[in-house]
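What follows is a set of structures for review.
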Structure I
């Protein structure tokens, strides 16, 4: 057996190793480009949020129905500390690096600390560190952790609330239910999508009472007490950190529920995330689209362990602790997947929280596979070799992680047959650099979508391609090429194609009629 001192040293070594892995993926070219299409919008909202708060205009801290408050606190403070014009060619790289570094570090610490609490509660060994390792080395996850947007922060808060709730079911300690409530409140402050955790909490409590009736005395005889504590704490957090709630709680809640929880997912339009052939089937569009996107966006190792974990869950010989963890992961998987599948609005980055149950089930699958191997003599070097290859291959896509597609399924060539290839605004900085080197100045007009994603990288004037009729240059991303096809045929000639690993993703047209 290991002494506490040795265990502590191994824990520290594991934390340091995970930090090295995470920041090796996270840091390359952090200041050079946008990732998410709405990143500039959230920077502007954050600036308005912090300005309204400092002036005591609390009602105006409500900026969007998401509501995005947790993100706006973090980025708003960064904006205020930066103290200079953000969206300029000179200043933006400095701001982008510092703000993203803060946001990424918040993600890293939340995931690591909450995961470690779950590990301690269940007395899992060091091998349990596979869960954050899988998350921190997934290209799709890292792509959006590097972005100033809601989805990665939401994933971190959901992950933390899930971990503390799982720890509570094992320990029955107030600190765990409080942790679950705090992070659930922060998740709701980020995006109302976090409401998917409510059935997870309810089913988790009822499940423990059903499987272990003797646990009822520890939980206050009924499931009401822990749920009441959890939801009360989350409500307090939501109220305290949302200034708009201080002056107009009913109106703020009404707008968030009506616009964010009902209207946006059901009625907002978003481009299809699967190919046209598959989109023809209503069933496939509703229930298989996110599965296809996840399969092609996840790495082979995660996908393989995830599927093996689902198989292992039904094995009679599976360890009780692993089965308990598997139940929680599967409940979350269903509670999250079904609502986003039913919603009319589908965006490919919404699969990000699915990497949480995939990570836990991946750990179960890994343990199951190890247990089945009789001769373990060469196991350690094989595992080290496989994971080293995974790290080196995945990190080779830095900083353009959205160009990663599961090589086990045929990579990009196969992916484009099933899903829509979307890189959001990756690489707009390359187009800006090209135009600047070409000598484009303020007198030239460039139109693109969205214009704010190109503005900080180019000296010319940038306008919206959807509304501006005539320009000197037209920049079209791959995902919008079909939509704006008519605009590129009138007076425009292809000037430059931007590609990465043989994949064309941006098309620059020059006006030849001017």
Structure II
């Protein structure tokens, strides 16, 4: 779709501008791209000459959108690409590589291409200067870059599965999709029969009695046709992951069983079971798919001490929502209406502070005016997403923030040091740190922070860490959620929504929390309104 293509171009321009140190312009393009992704009728705005009516789209950006509709390209991208040093565009394309790292590679090691970088990693040149951590991160970034075109976001996979449910009947999806990984490489579909006529719109790569391999909307799909009695074991086997299954099979062998995709066998006899029975027979609790990564879940299940993972039904409200008052697309009234449709007990309106120019941040006067209006709504918290400044101070004075019901402190305009985040958490008005690592899936792994210090400070100051549910963020990532939980930190899930449709993304925050072993007691959104206010005001 045209809006998606323009958004991709704006994202690329944003990254190049960030490299050049033009943070304000970079943020403007980034926020514009995020808006455009959701405007399917963008051509209507163009044809009516109303592009500038879209919040965040000024005269300059509107001209570039017009250029795309008229020529199929945006010349500004090619212009600024040519101004980059040789090979810099390749380095910036690596997930986790920001301007600072790219400049180091370019100037200190004379790296001009991905092949140069691979050679440097092989010879451990980076480790000798900057240490093992950076070298490992770059190696991982290269691997992600090689595969990211083959992977899609979990949210995108959900859309495809939704379409498949209208084409194919009675199937289960296994694999990384069922484990709710943040990106999906392919889909493993388990079913007992399939009408091949329903696959007329699929590109069939291979077809057999038990397996059909196909491509649908550029994603690889394996249809596995199994017997009814094999359904439970097949679902367990193809859910994975591989290491989890190996451990499970070894336990089965020690107990005198054989476990594979065809069933659980005692001698030559198949035991008629469902998936849950497999785990029970092997002497452990059923392990939720999100935990099946061979990271201690089997040992914990054998002790019957698995966490009771958070569920979407536990959620009382969304605590990170933007409106037209800053850079959102919808009014407070429409947001409240959507919240009622979602059966939320409460929400927090958290528009931007004025230090985010591209976010149309609210002046102190405008923020207080908004809060006066919010007083007329039932169960709508007076919130704000307040920028953290480079020195760790906040964009609003304490006398303003102390009037808020819920304050999220976030970084938007620069790459912070660990000490910057720590200082912000020391402010007693801060209830949560928004998108703490600044990551964007497939683009950057986020800031180079000492996360253990942040988890420790969050626990010490009772500052919640956000699990940002925006599908391209999912920040904190699952491994950090689990580690922070071990420190005793609390979390808040927020959609960071900029239109009411994005409020539906909350489920992806829940999935990520589950992958991080989070329970109801760990998440502030599981408190009812009275409990939430008591918790926040007691800090």
Structure III
């Protein structure tokens, strides 16, 4: 008996599926994924001189010197704010949390002195305070309105101030219409600067920010870009730049060690031999790294990366490999979480399930042993929810059904995999796991929901053309077009509007008071979104990595930053 599996404009191969009930040949399709760009033997041999203790000792010495400078700082408000901003953008904020909080507390308390500040200082202070959860009103920008309530046109002459205001506007909250006005105003006039004569470094900053605003950029990749910019600044502090470079290279040595371990896991689990799934172990570590980049969270990255790999494999099982009957069986097996239930599955789906089962149970066992909490029921539920969402999409596909955008998104916030990733992000990063926190995360609060929604929408903007060409399900763009009759261009603009609105809700959620959650988990949710917007910036950087994505990965995992010998003597 021959059964066709998703007959679309794709390449097919035939495999024989044998079980106790049926024996048939299923014609399956191949997604024609590009082979893994990274040679696994090379990944296994990555090493760095910056793993040596001498570099860590030098880093510690520089940290303390800069800490003293922060504590001794008695300069102007703008000087303190600039220094805090530079420290954070260079990726050093975690080392100076107490000093930064003390300085920002002082800024917030002395709000009676804000009225005389210029556009740059007002915008920088607003952005930093909102980033750190202070309750600052958008009304601080009212002084830049003219007598008719419009923004003063003379502001356009201050490019540095306009850029600062542009970056601040992305920290707007739900219902803050004036922040939208600021965003539109600054975007329009900064774009109009193209070709004008301004400082080259400032011009680079403007182009970079118009591409993707700072608030939407991933922390580690942005730090590397900013080091190059900061090196050319007139007020550059050599000691601070040296620390940033050293810290980056030491972090990279840590990531290389994790890469070796995770590549070994990927080789051992042997799923790369399945021609229907993506072989992307380094890209999967890239996701985990940008969620929580601090090097002390190696357990988090080493646990979440295999799960991210398995999400991708499972996605390919549902999108590429399985027949509807097989997918229903597979979903039932995952829901039961029982290897004895998988006998009717084809061989390739059996090994996918066993990899899911064994990897998840191993993580759960380690957490039970180290933290004393049985988390496997929560992990199992997350996998079952994901597979049920995948199955719903498969049923839509086989029925030829195009859902409304609302119906699509209700399911897609689960099928994107974010809830599973964030449940495990909590389990792998929490100092103390509690039932209250797990119940809260599983209830899909705003922090989780909007992270899921944003990841889905960013994914759809980047991957939609390739997936439609493969004959996959309609994505948000196609659902909106089908529902409203809109053009693709109009549909894409609508999705971008939804992204902006969801980010406002994420901003609200990011600064809320949580009884059961703490850092770094809270930051991991928006960081996951930032990584998605980075990965899908130029297309499907996850499934079909572009050159820009490859270069970014090289800069994070392979290529250290050269250290000048003028300021550092090791």
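A short reminder: the numbers here are calculations on the coordinates, not readings from a lab. Worth saying up front: this structure is predicted, and the values here are computed from it rather than measured. Cβ atoms are built from the backbone, for glycine too; each structure is taken alone.
Kindly point out which one of I, II, III the value 80, 61, 50 was derived from, the read-out being Cα extents along the principal axes in Å. The structure behind it is I.
From which structure (I, II, III) was distance in nm of label points 7 Å out along Cα→Cβ at positions 51 and 499 calculated, if the value obtained is 4.4? Please report the intermediate quantities before stating the final value.
Working: I: 4.4; II: 1.7; III: 3.8.
The correct label is I.
Tell me which structure, out of I, II, III, gives -18000 once helix-only ellipticity at 222 nm (-39500 (n - 2.57) for each DSSP H run of 4 or more, over all residues; to 500) is calculated. List each step's numbers first, then the result.
Working: I: -18000; II: -12500; III: -20500.
The structure behind it is I.
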